[in-house]
Each structure stands twice: as C-alpha cells, then as structure tokens.
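Participant: Take a look at the structures below.
No lab work stands behind these numbers, since they all come straight from the coordinates. These numbers come from a predicted model, not from an experiment. Cβ atoms are built from the backbone, for glycine too; each structure is taken alone.
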Structure P
Amino acid sequence: MLSYILYRIGQFIALSLPVKSAYRIAIFFSDIHYFFADKDRARTYANLKAIFPDKPDQEIRTIRLRMFRNFAKYLVDFFRFSIVDKEYIKKNVTLVNVDYLDQVLNEGRGGILLSAHLGNWELGGIAVPLLGYPTSAVAFVHAHKKVNDFFVTQRESKGLKVIPLGKAVKQCLKVIAANQLIALVGDRDFTEKGTIIDLFNKPTIFPEGPAAFHLKTGAPIVPIFMLRNKDDTFTFRLEKPIEFTPTGDNNQDLKKLMGFYKLIFEDYIRKYPDQWYMFRQFWVEQ
C-alpha cells in the first residue's frame, strides 16, 4: 500500500504548487531514484542501445537521464488531471490532424486510437473526450485495489471510460459498434499472448488487440501521440488512418498490419527516445 500513499502525496504536491515547481521537485526525486536504481538504469541503457547501436555510451546515458526526468514530469501531469479541462488543452496543447477523428467517425465504423508508452499517452487519452469525442481506453489493472481505483478515477474524471485489461474484448466490440473510439497502447504486451514482431530489428512481443479489432470490425486505426515540447507544452499529433486490405489469412494479416504500425512506432521512438518510458527488458533476446 506504500505505492498508493506515495501517489497521493505526489498528487497533493502536484496540485498545491505551480506546475514548474512541481516539475523541479519531481526531477529532484527522479535523480535520487536514478542514482540508486541500478536495474532500471541497466534495462533502459540496453533498450536505448538496441535502438541506437552506433551512438556513443555518453550520449546514450544522456538520453537515459532525460528519460527518467521526463517520466517524473509525466507523473506530475497525471496527478494534475483534476485541473485539466478544455481551456487547459487550448492553452497548452497544439493539435495536429485532429480532423482525422471526424473523418473516421463519419465512416460509421468506430475507430481505434493507437499509441505507445511515449510522451504523455495518459494526457492524450483524456484530451480526446475533452475535445468532444466519446472514447474508451483499455487499461492495465493494478494489483492493489486502491491504486487501481486511483488511476481509474483520474482517467474517468475527464470523461474517458476505462475498460479493464482481461475483460476488454466484448466491451471494445460494443464501443466500436456504437461508432465510438477505443484507445489502445500497442508497444507492450501484458497478457503473454501477443505476437512476436521485430522492432528495430530485434524480436519483441506486441499485443494483438489493435490489429485484431481492425480485422474483425473494419474500424480504422489512427496512430496518436501526445508529445512533450521543450517548453513543457504538448503537441498532440494524429497520423493518417492506416489503410489495410486483408487477404483472408488471419494470421498473416495480423502480423502484416502490426508491421505497418510498428514502423510508425519506430519513427516516433527514434525522434523522441527520451520520451519512450520502457524501464523493463523489452526485447525477447537481449
């Protein structure tokens, strides 16, 4: 239950101080954690080295430190959700290609919003319903009920409906059938039932959900990314809906479709490696 207490303390600090002061405090504690977290440093170094095998060690370490600090800021942003509203989005978020959402919903087949553990996907998740688009998100269920309830409350307070991972298929299909949006994070598998696919020429396991839902329903997949800018504002960027013509071979189609959006993931991770929060061993072989 210590994690729940720490989250509530973090939330109190984040809401009590100006955001830049909260960021500074978060970075201070992040640097302390960075110094002592040998395993986290080793894993993130290995992940970054797999992406940038030719970068010198010092540059990898610099990216790694920025990653830890950006994640600390990400937590501050999450703790401050209660004061995020349409006006906050208008002042702090640059919207790029949001009209793709209208395009998708006008087709009447629902839509699949696909992101990665990159930037601030949580803020992206609540930005969509705040912009007026009915959205549900599939979320990992935390082992401790109080922690899980805290996360769900933060998300649902802004109109995002949370679907627990493990009970998601039927509910997601209902959302799509109602011509609404489901939000999924597609770069890490939590079920151990995913598909092995090469990312940066190394095998890893991707969740099948985004591709499987598209093949079953025809709902377009829209890659979305909420990216932190240097001044701590954000750019919410949507990529063109993925066009895919299935062959009828479900296994082949699944892997091919996943291959399409993994290229988009690779592009964004290369551009924003210090915003890809992958603190665990990511590849099957490392």
Structure Q
Amino acid sequence: MTKLTEFLVRCRMTGMVSNQIMLKIIKISLKSDNLKGETFNLLKNEWGLEKFNQFLLLLDNHTPLKIMAINYLDDEYPQLLRTIYNPPALLFFEGNIALLKTDCIAIVGSRQATNYSFRCISSLVPSLVNRYTIVSGLANGADSMANEEALMYGKTIAVLGSGLDVAYPAKNYHLQRMIAQKGLLITEYPIGNSIEPWHFPQRNRIIAGLSQKLIVTEAKERSGSLITADLALENNREVLALPGRLGDELSVGCNMLIEQGATPLLNLKKI
C-alpha cells in the first residue's frame, strides 16, 4: 500500500471524509510535498475548526492494518472507471485485484428475479466467460445469480454496498467468501462502516463504470437496475435488455430500456 493510499484509508475510516474530498486530496498529492499539511488546510476550509478537530481525534484512532486498498492513481486502478463522474477515490478489495484490468461485462436485474432471469443468466455466462469478467452487485436475485454462475465457469467481480467485513444480504455470506477466494470483492466503504440505503445507488455507478457493456435481465419500472442502466448510458456503455411479456411487472423496466434505445437481447449466444 502506498503512503497516499494509507493516508486516504485513514481519512476514509473516520467516516467524515467524502469521496469528493478524497479526490481533491489526490489532486493535491500530484503537486505537493506536504500532503498532510495541505489536506488539513483543505479540511479546515471545507468544514470549519470544530469539525476539523473532531476529525483529528478520529484520524489518530485509525491505523490501516491488514487492509488492502488501491487509490485512483495506482496502476491497478482500471482506466475505464477513471472516466466516470465521481470515480471512487479509494477501493478496498479482497481477492484477485488483477481482474480490474480485464474486459468486464455487468449483469444486473431484479432482487425478485424469476426463473426467466436464471435461464437467461445460465445460458449467457458460459458464452461470455472466455471474453469477459462478469461484474455484478451480489444483491438478492439476479445479481447473486450472475456472480454465482460466473464462479462456476470463470471469473467474477462483486461490487459491494458495504464494507468487506459484512455480507449483505447475510444469506450470501458463503458466496461472498467464495468470490474472495476465486474472484474479486471491491467496495469504497471501509470495514466497520454502517450500511446506508444510499450506498447501493452509489455502488451501481462502479458496476456501470467498470464494464464495457451492461445486461439487464428483469427490472421494475422503478428499480436499482434502471439506475445502473442510466449510469451506463451516461458513460457511453452499451446496454442490453432482455425483452419480456407486456404487463409483467418485472419486464416493464427492460421493455422501457429497449423503447429508449437499449439493444434487445434476442440471442443469448451472440453478444
């Protein structure tokens, strides 16, 4: 771990330093020989003295022992992810970090995914793993299906909305451990960090940012999968959607994406 990464980890573990501020700290590091001093000046200007003093107390309590992380400037950090809005300044990881530099394709879908998603994923993954690392969010439903199916045939990256010390949902604990051993777990949240609802939309930007293409299997009209698809489109990634029957609640989102210009996934063997 570089000195910059170690400093960023300590800042992040206070729970007070946002990703946007950490990106500013990284920018400071490019032109300063006094990173800590200039960072402290930045934080005092951003927060005021009272909040800054609280930060200093917390900073002294955090030593990043046995933590693996990379920052935005590290060679292991994927160039594709650098191109998104608000890229993660810091990524905590467990597993094979080299997977971040492979060609990736994301598969996402509903937490209430039906057998329709499972059939799609089980047909898709064997034809993709020789060309892509499968990326998903290890959530209930389609995400877990994609991560688990990918482990059977090749490589997978799970992007978490929690710290590496938490399995969420809890029933995915064993799958998460398997991915740590055979694939890669990444998150921008440090261990000991509480899980917040907004972590998951934030997590979705990393899923979209890592991937050259994004596949949506099933989605409601309002869903996290559509958020991920919108983020992918904003970053000029190809979005493919599995068409569904008119009137099916879990197909409304995919059919909307196709209507808006997403590629309909009509042949599971040709992507």
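Participant: In terms of relative contact order in percent (Cα under 8 Å, 6 or more apart), which of structures P, Q is highest?
Facilitator: Checked P, Q; max of relative contact order in percent (Cα under 8 Å, 6 or more apart) sits with P.
Participant: Any idea which of P, Q comes out highest on distance in nm of label points 7 Å out along Cα→Cβ at positions 141 and 245?
Facilitator: Sorting by distance in nm of label points 7 Å out along Cα→Cβ at positions 141 and 245 in descending order puts P first.
Participant: Using Rg/Rh (Cα atoms, Kirkwood Rh), single out the structure from P, Q with the greatest value.
Facilitator: Once Rg/Rh (Cα atoms, Kirkwood Rh) is worked out for each structure, Q has the highest.
Participant: Consider the structures P, Q: one of them gives -13000 for helix-only ellipticity at 222 nm (-39500 (n - 2.57) for each DSSP H run of 4 or more, over all residues; to 500) as calculated from the coordinates. Say which.
Facilitator: Clearly, the read-out refers to Q.
Participant: With mean count of other Cβ atoms within 10 Å over residues 133-140 coming out at 26.1, pick the structure among P, Q it was computed from.
Facilitator: Q
Participant: Another question, then. Comparing mean count of other Cβ atoms within 10 Å over residues 77-84 across P, Q, which structure shows the greatest value?
Facilitator: P
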